[in-house]
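Following are the structures in question.
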Structure P
Amino acid sequence: MSEKTPVNWEKLEAKPEFRALLARKSRFIIPATIFFLIYYLALPILVGYCPELMKKKVWGEVNIAYVFALSQFFMAWIMAFLYVRVAAKWDKAAAAVIHGQE
């Protein structure tokens, strides 16, 4: 989209396609955010309330807490990968909605 074609935001907001796109985005973003927060906060909560479980050795001196902390990096990368894939579809849908407003 270029600066030469202004978007009529009021008209765009009233379109059912635009509202459907916002609903699709919310169906991904809200659960993903809740999952991320729960997963991220689980480590300090488990270390605080279940220290004996988190101290269990898994391999050598590596315990469950270290494995869980490392898994948070992988979880963040996976969620970022999924978000980028889904957001690309949203961008195409948004472009179709915007260009269809004329």
Structure Q
Amino acid sequence: MKIQNKANAGTLESSDAEVSVYPCDELKIEVKSSVYAQFGRQIEETVKEVLDKLDIKAGEVVVDDRGALDCTIRSRVQTAILRANGIKENIPWGDKI
């Protein structure tokens, strides 16, 4: 799957993350976080895990983290990608994510 349009999910509230996705010919991930020194690598791995599970090979993902848990980051990345591709129904991913 490829990211078709610009989309975002989440907020900039405490304990949340805003994820924006953009079309791009290559895969790029950018993480901004107030806790990057402690958890930046884990946030990047969580994003990569979701991208792998959704078979995303191209696109730009920007995460602005405000102390979100991994489950929140997963949800925000997945939602932004589904929105970017015009998928509006809840897809039963099973154990994918």
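Values quoted throughout were computed directly from the atomic coordinates according to the rules given, and no laboratory measurement underlies them. Because the structure is a prediction, the values reported are computed rather than measured. Cβ atoms are built from the backbone, for glycine too; each structure is taken alone.
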Q | At a computed 13.1 (Kirkwood radius over Cα pairs in Å), which of P, Q | A | Q
Q: Have a look at P, Q and say which one yields 3.3 for distance in nm of label points 7 Å out along Cα→Cβ at positions 35 and 51, as calculated.
A: P
Q | Origin of the derived value -27500 (helix-only ellipticity at 222 nm (-39500 (n - 2.57) for each DSSP H run of 4 or more, over all residues; to 500); candidates P, Q) | A | P
Q | Value 36, calculated as relative contact order in percent (Cα under 8 Å, 6 or more apart), assigned to which of P, Q | A | P
(Q) To test your reading of the models, identify which of P, Q gives 3.5 for mean projected area of the Cα convex hull in nm², for residues 19-58 alone when calculated. (A) P
